[in-house]
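What follows is a set of structures to go through.
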Structure P
Amino acid sequence: MARCWSAPTPAPSSASARPPTSPARGFCIRMGDIKAITFDLWDTLIVDDSDEPKRAERGLRSKFDERRHQLWEALNADGPIDLETVCLAYSVGDAAFNKVWKEHHITWHIAKRLRVILSELGRELPEDSFNAVARAHEEMEVEIPPDAMPGAASVLERLARRYKLCVVSDAIVSPGSCLRRLLENHGLARFFSGFAFSDEVGHSKPHRSMFESAAGQLGVEIGEMLHVGDRDHNDVKGPQRLGMKAILFTASRDVDKASTTAEAICESFDELEEAIDRLNT
């Protein structure tokens, strides 16, 4: 029997399920009808910035500094310019990217971001030099990869036997093509039947098109999917507005734990299967 929930209930405790908050108007959530699970990537499947200690151990710059240095080096080789000027323009470019990302749910490709920075500087780069800088930005997290979330592989393997799985992730610097390689190198990509990356879909979470892409790839309805992610706005409230259930994943980021409207909170992959089973009965 279909069960519809009309109002949110108090915030859930860790790893506990709760009745869903109000889905999009007109939706009824059928208990036991979850056919697919979508996963955020950063701080859900992959521990964000866990590559930074590896870089430090090798005597390398942080990703933040290295990206700026790469652009400065290419520009300076083409015509003298000081690093501080490039860093300032890069920060302006980052601010422009963040505004479009947050307000319009669009994540520019790194080439677009670099062109915005070059425009701010009033400079251009030879095509081969520009492409080399863009490629170095894109592949930085593939060459020195962040870690997979502990326990992810074994749990995903079991879930993939019971549900269709899809990655639904924003692509901030590394594009979807490189994020696939990152997942492949960690042995995680094989568990997924679909991938919805913002640079390929054309919008970022929580835009509906991200979850429509996932549903289309998996051959299910949006309301038959459950989403797992670490950010309440993008990974919980966004999917819930579309009639989905959502689990807040707090293994490496728990900033939203106190205010989430998620049907369940999981602090590790060890808790995830039980939480999903509770929500699908």
Structure Q
Amino acid sequence: MKAIQRYDLTPWEHAPETGRPIYGVYHVFCDKGWRELVNDQISRLKASGLYGATTRLYVSCIVNDDGEADELRRIIGMDDKTELISVTTDAMKFEYPALEFIRAKSATEDCLFYYFHTKGISYYAGEKTDSHFLRLRRNIDAWRHMMEYFLFYKWNVAVNVLNEGYDTYGCYRLPPYPKKYYLYAGNFWWTRSEYVRKLPAFPEKRIATDRFIAEEWLYKAEPKDFSAFDSMADLYFVYMDEALYASRRLPAGKWLRFVIHFNWVKTRKHLFHFDYKSKRQLRFQALKQG
């Protein structure tokens, strides 16, 4: 796979015949900065037209108090098609209440689901003047916007793909080809209830401490997967410009900058054994606690 792998989506961009209800499931972690992030995500969901096509939007949240749950309702603009399905103050619940809801609803109804969450919320709590932190947050926001572009704005493609017989739809699969894919990195995706019924139950003991099972769960039944866009880059550390995936033609200058940065990160990691993740995480934790 190339540093950037774009696919022709035009065969699936026509108006879909849904036939089945479309349910959105949104998990919100009310950490510092959550209001800004939720506002941005809900604005993009509605601007894309997907909210209008959604039969019902189900929301789970982890809050600090009941006041935050009420504020979340106001920000989302709770109406007849929106429902709060889980409210907890236990941060160790992670994304599992939302995913368990998808499992339960799939058992009783034929439908389509799209799933997203407050990706990057932990990084809204850091120091606003540290250049390394700001670069990291910028990269994560760009990654989230990429996922939202394919999840929200390409919802016609998602529905048509699932109606055609694919089990899942998303973007940015890992690990890079030719290894076997086992997740959509970032955990934003579409699926259909028939496939969810094949997925295993969550192991209770493991999910009490391990949030990463949530990211790999969708691939546990070996889906016929569809990816709208892929990349070999680690998007925590390489900036994904919107033009690289949304423009009609790949912009040469931005593509070249991306490839240079991608290769620089890869070279430092493999040749000089520079561990980006541990070093950036240590810096981030120090900034957050300081």
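Throughout, read-outs are computed from the coordinates displayed, never taken from laboratory work. The model shown is predicted, which means the values in this text are computed figures rather than measured ones. Cβ atoms are built from the backbone, for glycine too; each structure is taken alone.
When distance in nm of label points 7 Å out along Cα→Cβ at positions 78 and 94 is computed across structures P, Q, the figure 2.2 traces back to P. Across the set P, Q, distance in nm of label points 7 Å out along Cα→Cβ at positions 150 and 206 reaches its highest value in structure P.
If Rg/Rh (Cα atoms, Kirkwood Rh), for residues 198-261 alone is calculated from each of P, Q, which structure is the one that comes out at 1.15? Corresponding structure: Q.
Taking distance in nm of label points 7 Å out along Cα→Cβ at positions 70 and 254 for each of P, Q, which is largest?
On the way: P: 3.4; Q: 4.3.
Comparing P, Q, the top value of distance in nm of label points 7 Å out along Cα→Cβ at positions 70 and 254 belongs to Q.
In terms of relative contact order in percent (Cα under 8 Å, 6 or more apart), the structure with the greatest value among P, Q is P. Computing distance in nm of label points 7 Å out along Cα→Cβ at positions 142 and 246 across structures P, Q gives 3.0 for structure P.
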